[in-house]
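The next part holds the structures, each set out as structure tokens.
What follows draws every value from the coordinates through simple rules; no lab data is involved. Treat the numbers as computed from the prediction; the structure is a model and nothing was measured. Cβ atoms are built from the backbone, for glycine too; each structure is taken alone.
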Structure P
Amino acid sequence: MIKNDWLKEEYFAHRGYHTLKEKIPENSLLAFQRAIDYGYAIECDIRLTKDHQVVVFHDANLYRMCGVDQMIEHSLFDEINEYCLLDSNEKIPLLKELLNLVKGKVPLLIELKTNKNAKTISRALEKEMKNYFGLYAIQSFDPGVILWYKRNQPTVLRGQIAQLDNEKKNRWLIRYMADRMILNIITKPHFINYKISDMPLKILDVIHKKGIPILAYTAKSQEDFDFVLKHYDNAMFEGFHPKK
């Protein structure tokens with residue numbers, strides 16, 4: 001039996017505990033260190049570069065965070081390493097840098113961002129995590145990732161991320177089925193992470209009654225946080241210090 005109680009008990013700092021006021025951008029080593037300092041678990045995102053380096057970054061494009069119209073998947077790591085995150089001196093970190101920083105001090109919740117490369121990025125992540133002994137779980141919007149972990153790393157906690165108002169741009173039918181939990185019978189996720197504005201939801205209530213943890217993204221106030229706890233188990237948070 002895989003233990004998942006910590007998913008309900010921890011406080012998950014969304015993309016690290018970032019704050020623009022102190023020039024600590026999201027998914028930066030500073031944001032991750034700040035989360036560690038507060039004892040918060042870390043939620044983060046990973047992508048693959050053109051040369052298959054695993055980097056910690058949310059967007060597909062560098063523009064919002066670095067001011068450069070360039071796709072991560074089309075860029076070499078040495079290229080993107082020239083850019084800083086927002087108005088700071090922070091660079092886009094490699095996953096190995098995050099792991100070396102955390103060293104099991106707090107749990108990690110790692111979201112895999114895919115573009116028809118579910119198997120490739122899943123393999124790359126597990127290669128990085130092979131010698132990591134801290135507590136962690138993985139999650140993704142892409143059910144292909146969840147299926148890969150079920151088949152290849154079944155003891156790693158895996159979660160399906162979903163929402164109702166997806167844009168349906170790529171593989172829309174698969175995303176539609178994943179967002180409505182239709183594929184859960186195949187992928188069998190250990191937990192669900194659903195968009196907070198879509199809650200509460202009947203299908204989530206049904207899943208929750210089966211003992212599967214239901215998380216939410218993203219609480220931006222204590223009011224949001226309390227709303228999630230009223231119905232389900234936990235929420236990613238940013239911009240405040242949550243209390244349960």
Structure Q
Amino acid sequence: MKLIKLDAIDSTNEFLKGLSNKQELENFTVVTAENQTKGKGQMGAVWASETSKNLIMSLLVKDFLVDICQIFNLNIAVSLAVIEVLESFKIPNLSIKWPNDIMSYNKKIGGILIENSIKSDGTIVSIVGLGLNVNQTNFENLPKASSLTVICDAKFDKDELLFSICDAIEKNVKLCKHSPAGLWSDYSNKLYKKGLPMPFSDQKNQNFMGIIQGVSSVGKLQVLLEDDSIAEFDIKEIQMLY
């Protein structure tokens with residue numbers, strides 16, 4: 001694994017993407033930064049992080065996806081790798097809020113953003129961005145966020161987390177390439193609020209009740225509605241109200 005450590009950067013995803021376009025990088029090259037000025041979340045959200053307190057990383061994944069329809073396999077491999085490592089560090093009550101927010105109890109402690117590029121030869125190259133709240137303690141104006149140190153009342157070694165997560169992602173990517181069914185089952189079982197009646201909001205800001213059933217083969221959230229039908233939603237089509 002090649003590791004590139006930066007003090008500050010606008011976005012580790014953008015840095016790694018640009019680097020991979022200029023030169024041939026080995027698979028699972030990782031970039032970390034102590035400070036990220038323009039971190040991105042899902043749907044253009046900003047990922048804010050205190051300098052040097054959290055794990056900010058991007059990982060290059062090549063030679064994994066051969067079919068654009070299998071893109072969600074990578075989300076599953078990565079989010080489960082993070083969960084697996086955090087469980088080994090005794091972080092309690094972990095779950096994955098669809099599609100790939102990492103939760104402890106009802107608080108978000110991490111987020112994953114995967115950006116895929118299809119090259120001229122048809123190969124798919126992925127940049128996996130992870131922001132994990134590690135030793136940050138100030139979450140003013142972020143009532144739904146927390147960190148490992150707040151939840152466990154202890155300090156954590158970011159480098160130890162980094163290497164453990166990279167190893168787990170590489171292992172899961174290889175496993176998912178050959179036999180993804182087990183990881184899909186594990187992901188479904190780890191879904192935040194699965195099987196519980198929950199309020200949601202749609203694109204028209206209409207609120208409704210539903211029960212998460214699972215995720216479709218292309219990564220859409222499957223929700224049981226009040227009329228007993230099951231609807232599938234893409235990431236921009238639904239928001240959980242919690």
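Assorted remarks:
- At a computed 11.8, 33 (Rg and Dmax of the Cα atoms in Å, for residues 143-206 alone), which of P, Q: P
- Each of P, Q could give FRET efficiency 1/(1 + (r/R0)^6) of positions 7 and 151 (r between Cβ atoms, R0 = 25 Å, to 0.05), but the derived value 0.70 comes from P.
- Read-out distance in nm of label points 7 Å out along Cα→Cβ at positions 71 and 231, computed value 3.5, structure in P, Q: P
- Structure from which 1.06 was derived, Cα Rg over 2.2 N^0.38 Å, for residues 31-126 alone, options P, Q: P
- When Rg and Dmax of the Cα atoms in Å is computed for each of P, Q, the one that comes out at 17.6, 54 is Q.
- Ranked by distance in nm of label points 7 Å out along Cα→Cβ at positions 55 and 159, structures P, Q are topped by P, which has the highest value.
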